[in-house]
Structures are given as C-alpha cells and as structure tokens.
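Got some structures for you, see below.
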Structure P
Amino acid sequence: MRLSIFADDIPLLARLARITLVGMALWHLYVAFVGTPGPYVMRGTHVALALLLIFITVDRRGMLTSRTAWYDIPLAVAGLAAALYPSLNLDYLYSRFIYVDPLTPVDLAVAVVLVLLVLEATRRMLGPVLPLTAIAFLAYGFFFTSTLPSVILEQLMMTTEGIFGIPIAVSATYMVLFIIFGSLVERMGVGQLFMDFAVALTGRQAGGPAKVACVTSGMFGSVSGSAVANVMTTGTFSIPLMKRMGFTPAFSGAVEAVASTGGQIMPPVMGAAAFVMAEYLGVGYLTVATYAIAPAILFYVALFAAVHFEAKRRNIGSIPKEDQVPMGLVLRERGHLFLPLAVIVGVLLMGYSAPFSALCGILSVVPTAFLRRTTRHYVTLDNILLALENGARNVLSIAAASACAGIVVGVIDITGLGLTFSNFVISAAEDKLLIALLLSMVAGIILGMGMPTTPAYIVQVALLVPALVKLGVQVEAAHLFVFYFAILSAITPPVAMAVYAANTLSKARIVEASVAAVKLGATGFIVPFMFVYEPAILMQGDTVRVIVVVLQATLGVILLAAALQRYFFGRLRIWQAMITFAAALLLIYPDWRLTLAGLACAGLVLARQATRPAAPALSTGE
C-alpha cells in the first residue's frame, strides 16, 4: 500500500514539503539522541527549516495550501539561507568583536532579510498581533533611542540574544520534542483514552458532561499546551453534550475554554512556556512543575466546584447511561496508553533532562500501543509518519513565535527598555507591591491579548519580572505571576481567543460567554497574588505549613466558586453570596485571624441554609 506521504494526488512541492516535515521531526529526534550541536547550528537549522516550510505550506492569507505561489518560493529559499548564514560562517562570527567590528554590507542585508521574513512568517502562522508588537519595539529602538540601527540588527542576528536567543533555543530543544510526543500519542489513541477515562471518572456525577470537559481538557491541555487547539479537539464532544444536558450555551463554551486554558499550568507536561521558564530560572523542568502543581490543583478544584454548583443550581444530572463507560473497561482496553506519560515523569524524577525524558517518552509510545489488540491497529508506518509530519507542522507556529519574540527581547536588551519600564512600574506603584502587582496583571493581560502564551510570557519576563523582583517578590513567584496572566489572556475580554474558539461550537453570545469564562476562571486571577504573598503555595517552606496553606486555599477557592455561582448547599441569596465571597477572600490569604473570620462567615451562611428550606432549582432557560 502506498504511503499517504507519497500520495499522487498532491503537487510535487507539497509532497516534498511533507517529506521535509517528517525529516525535520527525525532530525530533532536524532539530535536529542546523539547530542545537541553548537547553538548557532542547532537554532539556525531550526529557524531555517521553519521558515522554509512556512513559506511553502502557508499562503499569504495564513491558510494551509498544497499549491505554493511562485513568489513564496524565493521567500522560502531566502529564509533558509538567511537563517543558516551565522552557522555557515562560524569562524567569522567567533573571530569578530561584537558591537565593535562593523557589519559588512552582506551582514546587514542578511539581517534585514531575516528580520522581515521572521515577521512575515509569524504573521502567516499567528496573525498580525505579535509581528506588529515586534515592529513597534523595532521602531522604538530605531527612532527613539541612541542605539545605532546596525547595532540592533547585529544584536538580532549575530548574537544569541536576539532571534537565536533563549526562546528559539527552547523551541529547538525542548518544545519540539514534547510537541512530537503529543502528536504521536494522539495518533495512537490517547485522545480517546482521555475522553473515556473522564467519562468513567465523572460521568455519573451531577453535571457529568461539564465535569468530563474539566478532566478531559485538563489532561489533553497538559499534553498539547494550546488552549485554542484543545477547545477545538475536546470541545467538539463536550460542548454539544453539555448543551443537551441543560447547561446554557454560554456556560458550556466557557467551561471548555477555561478548562482548556488551565491545561497549560497543569503538570506533568504543561504548556510550552514552562520550558522557557525553566531556562530563564536556570532550574530543571521538574522544579517548575513542582512550583506549579498546587496552583494548578486550586485552579481545577475551583472550576470543578463551579461546575458542580451550577449543575446543582439547575438540577442537571449525570451523562445518559448509553454514553457512560465503565472505568474497568477503559483501563483494560486503553489504560496502558498512560505508560508514555509515566515514562516521561519517571525519567524526570530520575534526574535526567526534559529533552531526554521527552525522547524516552516518544520511543515508548509505539511499543506501548502495540501491547494490546485494542490499540495495535494504530501502529502502522503511515500513522507514525503522519504523527511526525503533524508534530513538525505544529512546531512551525511555535518556532515562528519564538523567533519573533526574540526580536522583541533583543530590542529590549540592547536599548535598556526593560530597566526603563521596570523603573516606570516601580514609580507608578510608589513602591507598593500590591499596586505593582495589579499594574503587572493589567499589562500582562494586555500584552497577551491575541498572542500565544509563549511569546506573551517572554515579553513579560523582559518588561515586568525585573520590577517585581526589585519590590521583593521571589524570582520564581514573579515568573509564575506573569506566566499565569499570559495564559489567562486567552479567556479575558476583549480578545479571549479560547472563548472565541469555544463559541464557534456553542453558538453563544460572546459577551455572555466571556462573562461566564471570567467567573469560572476567577481563581486563576487570584492564585498568582496568593503565591506572591505566600511561597508555601509554590511548595516552598516547611511541609506542615505547605499542607495547611494549600488546604486553606482549597476551601477558599471552593467558597469563591460557590459565591460566583450563587449556590452552596442550596441556592444563595445575594447577601449570602456576598458573605460567602468575603469568606473566600479571607480564607485565601494565609493569616490565622483572617482565617477565623472567613470560617465564621462561611459558618453563618451554612447555618442560614440549614434552617431555611432550599429554593427550587432553576429551569434551563433561566
């Protein structure tokens, strides 16, 4: 049987592109196995392949195409040559004095071409927001500082502080492997495993469909690292089922959007930006996952509680029996597909690097799928090649975003804008940490609007983290703070990309869906403030203190969900919801006096509900 990658019904150039995509994936696997070459070779080849493939496979409207326009061919060749230029001239690169020896006309021409092609490639893959942001920073550097344009271009192409900086290094060494891993496990049936596992785990509970969405999207989002992609994958099943069971369209879409967004903060894999954070912090990826585990649990406990309260408020029951799946059957037929995830976690716990752990996970996927007859049919050469092709194709947007973010970071570094912006935040906050945190939150959400999490986080690290650290915030907490708001921009109006994606499936009014998403994700907006003021949330400090603080915060976020959904052990009147909301805030902040006050408030509401009959459940239309 002829492999689909060599199909005769596609143009020759498209067939070559598919072969190159597979080759790109295999090259990264080979490098992960034998060892990474020098930084310019590794990063330059990664960018070169990405630019070549973007211009061949994506047209100027940003649509995938099998017929490459004639004018895209020279762009693809120019992108390949410009990105490889530093690695092909290593002797020249290492023998010159940076910022002292002038660039040759060829250097300048190649740098200009590379910057322009990175901007155009990013526009095609991700839309105009990130390229326009990079152009704004370039304009600032060229026209509003004393830095010479040639020095800026040198910074961007001839050093590892610009396009070939940390973002693209992480894309080329960490993210590409985990993306290939995610693509491979998906082709081997793990997506169906996640769905069946979630149905078996929560399908029999009140509001079962929405709880299935929480579990499925959290698990799938941790592997995929993309909120929008996650919505479009799991939402096709969960949103119609939620609507059919009685949840409003706005609530159904919001649950899927928030659950998918939260997957990026959920270990063991988390989103792509987590690997960038590990590189910036100079720690292992497992350490970042340790920091993130308690905040992620709080996020999903609050979401799960909100879904439960809404289901009780509307008297929505479990998934229909015909759609339920026994847990024993799920584990017998597909449970072995959890093994590749266990391999990654196990290798990380043994102290090995994230790339090696990802490689071990990748190598375990096919043998694992071959273990049982129920999944053995996935193991075909065609399926494996498609997984490699799709994985490499998914890498293209990350590579473009990382290269474009490198332009922003390079300009910030060479012009001193980061220091200037940090001083501005400190001055505007008048040295008050809470005000600085609020300003950083707003700035982070604005910077993240319409941008993928990784470049949004990278820009915020350069602009916001130094200011927070100067005001006494722990470095780890400062990074996680901006990381959270880079993620939450996906559900924050007016540019809530995950909500927009969910709305294509739920058909809800965008305003109603956005409000519902903010309510469901409210804990995500509060948790970052919690771990800034209380490091125990990040698993730092005495074990007893960590346990007490996390349990207290868990109760607080459950009460917060109850207040926002106006249901606890029965429907809450407005004054009861306000007291419950106050109790939640008092419990969330770790102080024993505030804790006692919060418990008293919660007890008052419980006592009131115990002595008064519960109000009837809402009808579906209310």
Structure Q
Amino acid sequence: MCGIVGAVGERNVVEILLEGLKRLEYRGYDSSGVALLQQDGTLNRIRSTGKVQELVDIIANDEALGTTGIAHTRWATHGGVTVANAHPHFSSDRVAVVHNGIIENYQTLREQLSAKGYVFSSDTDTETIAHTVHEALDAGKDLLEAVQTSVKTFHGAYGTVVIDKEDVGRMVVARSGSPLVIGLGLGENFVASDQMALLPVTRRFIFLEEGDVADITRRTIAIYDKDGNAVEREIIESNVEHDAGDKGAYRHYMLKEIHEQPVVVRNTLKDRLTENGLAADVFGNGADDILSKIKHVQIVACGTSYHSGMTARYWLEQYANVSCNIEIASEFRYRKSVVHPNSLLITISQSGETADTLAALRLAKEIGYSASLAICNVPGSSLVRESDLAFMTRAGAEIGVASTKAFTTQLTAFLMLTLALGEKNGMAESDTQDIISALQSLPAKLEETLTITQGIEDLAEEFADKQHSLFLGRGDQYPIAMEGALKLKEISYIHAEAYASGELKHGPLALIDDEMPVIVVAPNNELLEKLKSNVEEVRARGGIMYVFADKDAAFKGDDTMRVINVPHCEAPIAPIIYTLPLQLLSYYVALIKGTDVDQPRNLAKSVTVE
C-alpha cells in the first residue's frame, strides 16, 4: 500500500527512483510521481495517474535531472485518483513531501494552516505535512528541526520524506506506524518504504524504529529517537532476493508464484526438519524454554494470514493439546480481552508491516502475554524485530497481490510449530511421526497436485458468466474453503462466500439454484461421509457442484457435479494440498473475466494503514 523511494547523491537519481517505484508496484497504487532537487536549487515535479510506466514515459520526454529526489506510488485514501492528489506534495514551491499512512487530524491542521494563508491544491492529508514543515522553516528552523517540530502535531500513522529546495543534498525522514528503511551506498544514500525498492543499489540497510527521525545526506546519516536523542541503529546486510522484473515463462506473477510452491515449501523445511523432528531453536534463540511454558495460543492476523491461523487452530488443539484462539487483528486491538495464563501471542504477516497486526502485537505486550512469535516472510520487518521469537517462511518475494506461496509456507510453519508445542505437551508419538512423514512428502505432493492444472483450466470456462459462488469445507478444510472464496473474489471480482458444510441447512441452502456454483473440497478423511451428505443436500435443490476430491473418495461426476481428482495425501498436509486447486481455479476464472490478476482493483499488497 503506497510506496516511497528517496535518494541523495552526486549522480542523477531519476533512474534509481523510477526503478524503485517499479519494484514497489506489487504493493498496489493508483498514481505516482517524483520530485527532483537539482544542484541549482530548483524543484521539478512530475506526476501521473495510472501505471508507473506512464510516469516513466512522461519523464523520458522531460529530460528530468536531479541529484536529490523523492518518489511515490499512491493508493488513494483522502481524495480521488487525480494528478493533483498524487504525491509528491509541495508547499510554496520550496518543500516537497511524500508520505505513507494517514494523518488523522489533518482536517484540523488544514483549517489552521488555511487561516494562516496557506493554499491547498489537493484533497489529501499529506499536503498538511508540507505546509506544516514550511511554516517551521519560515520561522527560522533548519530542515531537521522543522520536521521534528512538525511531527509532534500529527496524529495517526506516517512514514514521510521531506526535501527543501534551499537545502540541496539533504532529505529528512520520519517514521511512526508506517515503515521506512535507509539504504547505505558509497557517496550516496537512499530511503524507501520497502528494502525491495533499493536492492539494485545497496544491500546495507538501517530499519528505522517507531518515532525515529533521520537526517540524510549523501555522506552522513544521523538518527534521532522520538525524544530527540541521537541514537545508533543496527546496519543489516540483506540477502533478500527479488525477481520482480522476471515472470519467466509465466503470464502473471500469480501463476509463477503458484508454481513456485513446491520449491519454497522445500526452502521452508530445509535444515529445520530432521528424520526425528525439528532442529534446535527453529523458532528463534530461547524458543525451547519459552514454548515449554506455553499452555494457550492466541493467533492474530488479517486476510489470507487469518485463514492460515484458523487452520492452525485445528492442528494445535488436535495434535499438540494446546488450546488456541484466532482473531482478526483489527478486532483484537479494539476490544477488551482476557489473557490466559502462559499464553503465546502469534502474529502472522507476509510483509511484517501490516498495521493492525503490528498494533495487536504492541497491545499484547501491554496486557500481559508471556511471549510473542511472528511468522513472517520479510527479515528485518517491524513484526520480526518487535517479537520475542520469529520464524521466517522463506517464500521469497511475492509480487502478486493475491497471496499464494506466502499462505502455504505459513501453513507449513504452523505444522512445524505443532510439532514443537506437541513435544512439550505430550503429543502422541504416532501423531508426531505422521506429521514428520507428511511434511517430508509435502514438496513432492505439491508438485503432483500441480499436474491437474489442465482440468481446472477447462472447468474455469463454466464460470465465465457467473456473479456469485459458494465454497464448502469441513474441519480443517473450512478455512481452506474460506481462502478459496477470498482468492476468487480478489482477482475475478465474483462474489464468493465460504461455509462450514454442516451450516448449509442453517441458511445458505436458500441461495442454491442452477446459477450458483458450489465448490467443495473433499479429502478422504473421517468427515468424508458427512461431507457427501452435504453435497447431496445441494444436488437435491438443483445446485451445480464442483468437487475437488481425493482420488479414493469415490465421487462420481455427472451433469450436476464436476469432479476434479486431487492426489491422495496424508491428513496433516491435506489443507496445504487442497489450497493449490483453489488458487488455480481463481486464476483461470480471472483470466476468462479479463481482470488485472497481479494488481486487482482497490487492493494493496501490504496494508500499512488501518
């Protein structure tokens, strides 16, 4: 959600800014822009709605130059998608600002600034930052002091970068609630909202903490905490890989990432799973001691990550004998909850910067959770740095907005956590061996499952004129049905809902007719016969069924029921295996619908605001 890139050096930084914006496109945006501060002290701003390539084309004709610059991809919050609302925002052609987050008291600030003669040219909250900083500069403060003074007046979340045309070769950045990272170069320095944007120019990063303000020139970096004290932050050497520029033989990143799942799950397991169980301290230094005391688990997450947590609840209670609750992060943070003794808070986030999940973690620390564990895909992210324990899923950069490989690696992580907690809580030896064996076979089973792609592609044709759909699952397949419904609505814009199959008779049966596709996930487990009864309830009411079933489950297709056979798998990994067919279904339906698969409308990859 929104992207920031900034650079200061001796060379022209335009290409660095534009490449950074391209690498942040996956986060979701609707407009983009750059502001360049040239050696002669002039500010040049170029903005555009639409894709970054449109901005690139404009700049190619502009011959833009600048040794200091800031750039931004905007996802609209305040004000519509217009050039006037695109970042960067100016004040009196002196101050230029880019900003992620929301200034909650912007309306009050706007009224105060207007009364002082400041003229607003946009509908955004961000423009209040530019004018507030300008007012401080006009009062005689230097750029650092102006930003430090200004941020004290802002309520809400912000990651912001400010440049002043009267202070060439300098940018000041501030972070509260919205991530910023400084990239260290040779005779040049950079800033971004995501280290991915800066990988072409540096591998050395400083992650700013809450409340930090940093003063950056091409040779110096000075960081101050929320109280204005000079502080040192650790320099981290990143080994993150990013292949956003290469979809390979695949038409979309989403399809590429679906097919990467056998490889990334193998990476998740590598050096962590042995013949006898888990390697030591898989979940971080001191994890064994912390986990030995845990009697309850509270999971908080959003979106797809929430579905992985829902699945984990079945595993943790069935196998590990640990009670578990799961809650949407935005609900958890705004209600009073009771903390169980010896409770572990688990947060899940692909990016590690999800605003509601981060806020839930910070709340948990205040109300007495014993410890916290982050399951995340981004090393160095806020969630990882602020948690007691962390497990990196090693999914690699996920560019498609609709999560695929991040989800299956999260599920893999949770099965490993089930082993770890089960060892401390008397898990049956037979269950331990079943999970170990299932995890060892998982990458190969995922590869086998991807061989049914053609059948799913053919089936998708039948969704061309559909506007609604229903997904059904039982037990640990119910969250997988929910994830399947989410994927279909995210990228094909078909309204989709998921239900536990046993709930059909309590309302959803009223929706069934021959225009409502009903998608069922049906592994060959102890709930299969119950599920078959639910399927017959739908068929008796004229419903059209699409059943993803274990090849040994004895479903027979006919005019009212299409059956796609899924390779047989062990029970513990069935939720992971049955995820893939639903991802493929949503992908091929979206192709038929002609939607933007990788960047669906109105959505952002990393949701860093409430």
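Here, each number is a calculation from the coordinates, and none is a lab measurement. These numbers were taken from a predicted model, which means no experiment stands behind them. Cβ atoms are built from the backbone, for glycine too; each structure is taken alone.
Overview of values
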item: Of the structures P, Q, the one that 12 was derived from, the read-out being relative contact order in percent (Cα under 8 Å, 6 or more apart); result: Q
item: Distance in nm of label points 7 Å out along Cα→Cβ at positions 159 and 175 derived as 0.7 - corresponding label from P, Q; result: Q
item: Identity of the structure behind -10500 (criterion: helix-only ellipticity at 222 nm (-39500 (n - 2.57) for each DSSP H run of 4 or more, over all residues; to 500), calculated), options P, Q; result: Q
item: Origin of the value 99, where volume of the Cα convex hull per residue in Å³, for residues 423-462 alone was derived from one of P, Q; result: Q
item: Structures P, Q, by mean count of other Cβ atoms within 10 Å over residues 63-70: label with the highest value; result: Q
item: Ranking P, Q by mean count of other Cβ atoms within 10 Å over residues 351-358, the structure that comes out highest; result: Q
